[in-house]
Structure P
Amino acid sequence: MSTTTPSTADQLLEMPNDGKRYELVAGDLRVMSPSGWNHGRIAGKLHTLLGRYVLDNRLGEVFTAETGFLIAREPDTVRAPDIAFIANENLPPEDPSEAFWPGGPDLAVEVLSPNDRMGEVDEKIQAWLAAGARLVWVVDPQLRTVTSYRSTADVTSHTVADQLSGGDVVQGFRCGVAEIFGTTA
């Protein structure tokens, strides 16, 4: 049994900048290791494709990896996906006053790094879905796949020969999986 008092979202916000990125999982601070160049390249391509489409079609807001989402309270959980999307119908009329976005995004995207453990990735998928994400994409640079989760039971894997669709979450968005990895099918 741990005797450490759980950290809160407010404490995470007040931490001095020590050059590290953190997530807060059920009150436990976790250091987020810097990602490699390939992770950044792939996340950047998908962010550009998705962001351009969302902006051109005025569908909502796309957020980058530094954006914290407060997805649970007591104990607090603040996660930061590599990319997030919130549809217009789920945006409040005024920007939230909280530092971290209150709740989950409609779409959370996680780009795997070589040091990611599947248990941690599964934990993130479940957390996003429990927080109200209607779609989670897990991008695997090594296998060159994108796996779509609508629930833990509704899972679809896409290869470089496939098209990735935003379905009813990012309506009309489609791109070739190969395009995300900078390859052709």
Structure Q
Amino acid sequence: MTEPLLLSPGGIEITPKMLMSMSISEKASICVALAPAMTRWLPFYEIHTPLRVAHFLAQAAHETDGWRTLVEYASGDAYDTRTDLGNTPARDGDGRMYKGRGIFQLTGTANYRKMGQRLGLDLLAHPILAADPEIAVKIACLYWNDRKMSPMADRDDLLACSIAVNGKNRRTGLPNGWVDRQARLKDAKKVLGIL
């Protein structure tokens, strides 16, 4: 994949300060690493309008617990027999091995394989690479485009974006973390000056 310019034409510069202002995160190092990667890759994947960037940042801020982590807090044991994620039906540790990592929490053997192939990386042998900020941004951008989220963001449809990233609660019908995602979008719009 060709490396884009630091700031592609039409892109929005994302700074660590912008990300940190969206959260009370004590992990400034994550913001410092993610900001230039976002600045570089979001325009490359046509996530380049204020609304698209705002929705991307809102989902990313929620999924990373306010830029606190690029690795899921849970052990991954719950995914161990999830064949829908490409894991084996046996309790053999693949849930832990391929638990959520990155901005949008890449999860499951099949997803690690697919994204690794697309990026020319062996994510099956080295799953921790999915938590590398530069790679995490690329994976999130591919995920965004695979789910055709730009038109959702263009409509300012937070509900559709949120469901595309993390599904919805069967009981309520609302996306997981709905209230937080609403707050994160408001913060992202404020940071980008589009409120």
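Derivation of every value follows stated rules applied to the coordinates shown; laboratory data play no part. Only a predicted model underlies this, so the values are computations on that prediction, with no experimental measurement involved. Cβ atoms are built from the backbone, for glycine too; each structure is taken alone.
Details
- Among P, Q, which structure scores highest (criterion: FRET efficiency 1/(1 + (r/R0)^6) of positions 15 and 111 (r between Cβ atoms, R0 = 25 Å, to 0.05)): P
- Winner on mean count of other Cβ atoms within 10 Å over residues 71-78 once structures P, Q are ranked, highest first: P
- helix-only ellipticity at 222 nm (-39500 (n - 2.57) for each DSSP H run of 4 or more, over all residues; to 500) derived as -14000 - corresponding label from P, Q: Q
- In this comparison of P, Q, the computed figure 16 for relative contact order in percent (Cα under 8 Å, 6 or more apart) is attributed to P.
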